[in-house]
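Several structures are given next for inspection.
Only the coordinates and a few stated rules stand behind these numbers; no lab work does. Quantities reported herein were computed from a predicted structural model and do not represent experimental measurements. Cβ atoms are built from the backbone, for glycine too; each structure is taken alone.
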Structure I
Amino acid sequence: MTLSVRERAVLAAIDPAELRADLAELVTIPSVGGTPAEVEVQRWCAERFGALGLDVDHWEMDVQAVTAEPDAPEPEVARTEAYGCVGTLAAGSGAPALILCGHVDVVPPGDLDAWTGRDPWTLRESAGALHGRGAADMKAGLAAAIGAVAALRRSATPLARPLSVHAVVGEEDGGLGAYATLQRGHRGDACVIAEPTGGTVMPANSGSLTFRLEVPGRATHGATRTSGVSALDAAAPLFAALRYLERARNRDPEPLFDHLDLAAPLSIGVVRAGDWPSTVPDLLVAEGRLGVQPGEPVTRARTAFEGAVAAACAVDPWLAEHPARVSWPGGVFASGRLPDGDPLLPDMAGAVADAGGARPPARGAPYGSDLRLYAAAGIPTVQYGPGEARHAHAADEQVRLDDVVLAARAYALLALRRCGSSG
């Protein structure tokens with residue numbers, strides 16, 4: 001597509017050095033979910049939005065009231081304080097024609113010895129890649145959104161409709177920030193979430209649910225273990241049943257997800273059993289995530305999991321009399337998708353191509369995100385952003401500066417096309 005004079009001017013105003021500087025400042029703030037730094041990073045966003053001349057709504061959430069709403073996400077992280085932050089480039093009238101959304105919370109860095117230099121909170125550059133906790137997931141995407149708005153301002157490009165940037169907390173543990181932002185009335189005609197998508201546009205997500213499985217045993221001295229029942233041994237047939245369940249639930253995925261080996265994975269991330277080396281453990285607790293299939297109601301996914309556990313217990317001599325217990329301690333991510341035929345998908349792909357990238361394919365994502373909250377609010381939403389999901393949550397998390405620049409260029413073009421120009 002031939003770029004207009006205004007589009008060329010906006011692209012020329014993208015500043016890679018500014019993008020890098022914003023990302024460096026964001027990474028410096030260790031905004032692990034539920035920590036005071038999650039509040040600090042929202043203060044940074046409010047100040048940065050204000051410096052760009054945006055109308056800023058920076059508010060303290062009533063965490064207790066928000067989480068008490070019947071359809072609110074169930075957070076896995078305890079918070080007594082949380083803030084929302086929205087910056088709007090006001091123009092014309094009505095709701096924003098486009099929302100650019102990024103979450104500011106990050107996961108803990110894990111083993112510091114696994115990080116080069118043992119410092120996850122200082123942006124480090126190596127061979128064109130920028131390393132730091134949150135670099136890919138997803139502070140680079142937020143920096144690109146900010147960079148796009150800065151370019152629109154710097155090029156003096158007047159818009160006909162408002163453009164908003166939503167900086168949200170709590171995405172990693174359920175989506176509290178996006179939910180509260182939508183509840184506050186911040187809506188728009190369309191939304192792009194700047195998650196790392198590895199050169200694709202993602203119009204659909206699987207979902208995920210956090211489960212807890214408690215498997216009973218019977219304790220005895222380790223020297224007389226055959227007179228007891230090890231909870232570890234009792235859990236073995238359940239783990240096998242869950243692996244079978246995963247295979248069954250991932251047969252014949254829909255086309256958007258057929259590039260994945262598992263569209264809705266089931267994994268166990270935490271296992272605890274026993275309290276003394278020479279005691280047969282009388283309880284095993286396993287916690288993990290159950291993938292929710294695209295379009296599948298959360299209640300149906302829970303029923304499938306509970307049914308598989310109950311069936312495995314029913315045919316086991318010990319578990320038939322002492323069945324395992326299933327509970328769901330938070331972490332509810334429903335699936336979500338863009339309506340079929342919505343023009344946002346080709347618009348986003350076209351903006352990437354016109355910004356200098358390869359035209360991105362449309363693919364589904366095997367994880368939950370804030371997409372499903374915006375989609376549930378009736379806002380057509382896709383994910384497109386710099387970085388790759390495989391680098392998220394990893395030691396030496398990384399994103400390439402070239403990808404951040406491309407994302408900022410694509411966002412700027414999409415904003416100009418969606419919001420229109422005036423004057």
Structure II
Amino acid sequence: MGYIELTRENAEDYVRSRIDYFAPEDRVSLYEFGENEEEDGDGYVNFVYRLWNQDGKSLIVKQAKDVLKKISYENTPMKQDRNLTEACVMEIKGAIVPEYVPEIYDVDKQNHIYICEDCSNLRIMRFEMMKGMQFPNFPEQIGEFLAKTNFYTSEIYMDAVEHRRLQTAFMNPSMRLVFEIGLFLREESAFDGRREPPEGTDPARIVMNENPWKDENFRTQMLRLRQLHMKKAECLVHGDLHTSNILIDREHMKIIDQEYTYMGLASCDTGYLMGSLLYEYIRWFYMPDHTPEYGKRMRDAVLSYMRGMIETYFRVYSECWDRDAKPMYRSHIQYRDCLLKDFMHEVCGAAGAQVISRIGSFVPLPDFDTLPNRKDQTDACRIAMWTAKYLILNWESCDDIDTFMDMVVKSVKTSRETIAIAHDKDSL
């Protein structure tokens with residue numbers, strides 16, 4: 001059989017030909033993800049379909065193509081085998097933390113398709129937080145997911161030869177290149193094939209995006225962080241862990257879209273997610289339809305996610321170390337603590353780089369783009385950029401979560417005060 005291009009018209013027949021999931025007499029319905037951007041994510045999804053029968057029994061089928069579903073980046077290599085990489089890593093991480101990863105039902109290597117558990121009972125975390133929803137179990141869940149998947153795919157636990165084989169299998173050079181360029185460089189962008197911003201981009205945003213790169217120390221720190229990112233292959237990381245790739249309700253959490261997976265820095269997922277949470281913290285300074293008290297509760301919730309995620313990570317990682325680290329490591333607690341200190345440094349730098357890359361690339365950012373006032377959108381971007389620059393310039397001094405939280409809160413506060421003064425002068 002030749003190559004099959006999955007469509008709305010043939011998805012049901014394809015699934016029935018691969019697995020006995022639906023009964024022959026079942027009436028099967030279909031939904032193509034991307035029809036509802038608010039519910040489905042940022043709009044950069046692959047070709048993903050949800051199928052379900054009259055009893056609500058459902059599954060997901062996903063195909064990777066050499067283009068993204070809704071946009072095309074001229075200089076971004078989109079390899080179709082990313083889907084097989086994702087399915088493989090879902091099986092690996094599913095064996096470690098099955099409660100946090102959708103179950104894989106079938107993998108079709110020839111057609112770059114996999115079929116998996118449907119988690120549509122959960123919602124995308126980004127959009128739920130934007131609505132004011134809180135998730136008290138999230139810090140414990142995400143901290144456990146990160147700590148266990150990092151630890152059990154690292155050489156601290158694995159046989160050294162098997163770890164090297166894992167490194168080879170998950171080099172994923174074309175997909176990680178997106179971040180090696182997009183996160184840390186200004187002159188090239190993996191997110192846009194051109195230097196010119198899209199038509200209609202806020203002129204103030206263009207100026208603010210240029211400013212950090214005029215600082216030679218900032219450029220130096222970004223290049224140092226990039227070298228760490230390129231050279232370390234400590235464990236199997238998600239690579240693109242932000243709040244749009246987390247499905248959640250008040251009790252459950254699932255991690256999706258792991259096609260950027262590679263063997264990388266243990267800190268990169270945590271740092272990337274920290275940057276994503278920072279947008280939400282800043283957003284809730286600018287929500288006029290809610291009371292100031294409600295906004296403060298939401299900001300406090302975001303800060304509690306940041307702190308709780310790190311505290312849980314350190315606790316769970318240490319428990320895994322004490323129980324399952326190889327004998328050559330297990331008793332060396334000082335070495336473990338050194339690794340965790342380095343982890344915190346790198347989280348700080350990665351969080352800053354994530355923010356710089358996202359705002360600086362001019363791709364849509366729902367957390368800020370949906371603010372009702374254009375001036376507030378610009379101010380939120382400026383605060384995020386200034387805070388990110390501060391994190392990057394001071395990443396090596398961030399030894400623990402207390403320092404990180406202090407850096408974030410103080411930088412945002414100072415940035416808001418500076419902007420308020422500027423607006424007062426403009427009004428005179």
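When you work out distance in nm of label points 7 Å out along Cα→Cβ at positions 375 and 415 for each of the structures I, II, which one comes out largest?
Looking at the calculated values, the largest one is I.
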Original post:
For relative contact order in percent (Cα under 8 Å, 6 or more apart), which of the structures I, II scores highest?
Top reply: I
Subject >> helix-only ellipticity at 222 nm (-39500 (n - 2.57) for each DSSP H run of 4 or more, over all residues; to 500) derived as -17000 - corresponding label from I, II >> reply: II
